[in-house]
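Please treat every number below as a calculation from the coordinates, not as lab data. Just so it is clear, the structure is predicted and the values come from calculations on it, not from any experiment. Cβ atoms are built from the backbone, for glycine too; each structure is taken alone.
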Structure 1
Amino acid sequence: MAYHLHIAKADESEIASDAWQAAVIETEGIRLLAADAQTITNPATGEVIRLRASEGDAEVFFPDQDRWHLVFRWRGNSAAFDARLAETDHPVWEAAVALATALGAIIRGDEGEAYDLQSAKVIPS
């Protein structure tokens, strides 16, 4: 199972869906997923996978690929994304930091640890 990071409130209060969507709309390089599902084709096998989308899911633009990728999965009070993309110069981390900042939120791991927005490193507890 993949490890995820979450854009969430530090006090664990809910991020309102309308606030999340407004932050996505206002942040360059991020957009709400327009479809109710995304289809991905595995380049090695040709297998087609259809992922169901939820309202609030968002895509990030990857300039080096000139493509949009589904990155943020909205889960009712926070947005989750793949922890493997947590490098400070990666478009996903840059987008996550921009959204967390706009929402007055933090980035937290599945186990509750908080991440520094500048370094992408775990903040010692």
Structure 2
Amino acid sequence: MTDAIRPAVIEFFRRTACESPPDISALFSEDVDWHVAGDVDAVSWIGRKTGRKGVAEFYQAIRDLIVSERFEVTEILVQGNRAIALGELESRVKSTGKLIVSEFAFDLTFRDGLIVRFRMFEDSFAVAQAAV
């Protein structure tokens, strides 16, 4: 299983960079356990999402509300059906013009070639501060 996970993670990041939200969401199971932690009252695009529709809505909101200025995956760690991707990002919130600068970790679990559990960890304080 480990041999198939690294290419799946690379494909996930490739799609998030250049594909449509529905094409990105096709990589997820319909019952995906999705969560991006943070202040959901200040940051509309984070929180829990349900199914592929929720995943597509997240990526559409990202495209509508922020501009990615830098997104770099520095390491992908794989064990069994789980992958952790580490990196750094810089994103500008369109409504405020403020820049989010943060390290990140994506925690992805796969089953039958699809992502069944998704967690993204970033500097949620910096994200909330840039959003308001």
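Can you tell which of 1, 2 yields 25 when relative contact order in percent (Cα under 8 Å, 6 or more apart) is derived from it? Walk me through the numbers on the way to the answer.
Values: 1: 31; 2: 25.
Here the read-out was taken from 2.
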Of the structures 1, 2, the one that -5500 was derived from, the read-out being helix-only ellipticity at 222 nm (-39500 (n - 2.57) for each DSSP H run of 4 or more, over all residues; to 500): 1
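Given that Cα extents along the principal axes in Å, derived from a single structure, equals 45, 29, 27, which label among 1, 2 identifies that structure? Working shown, then result.
Details: 1: 45, 29, 27; 2: 43, 29, 24.
Answer for the origin of the read-out: 1.
Among the shown structures 1, 2, from which was the value 1.32 of Cα Rg over 2.2 N^0.38 Å, for residues 14-69 alone calculated?
On the way: 1: 1.32; 2: 1.09.
For Cα Rg over 2.2 N^0.38 Å, for residues 14-69 alone, the value 1.32 is produced by structure 1.
Between structures 1, 2, where is FRET efficiency 1/(1 + (r/R0)^6) of positions 30 and 46 (r between Cβ atoms, R0 = 25 Å, to 0.05) highest?
On the way: 1: 0.25; 2: 0.75.
With respect to FRET efficiency 1/(1 + (r/R0)^6) of positions 30 and 46 (r between Cβ atoms, R0 = 25 Å, to 0.05), the highest-scoring structure among 1, 2 is 2.
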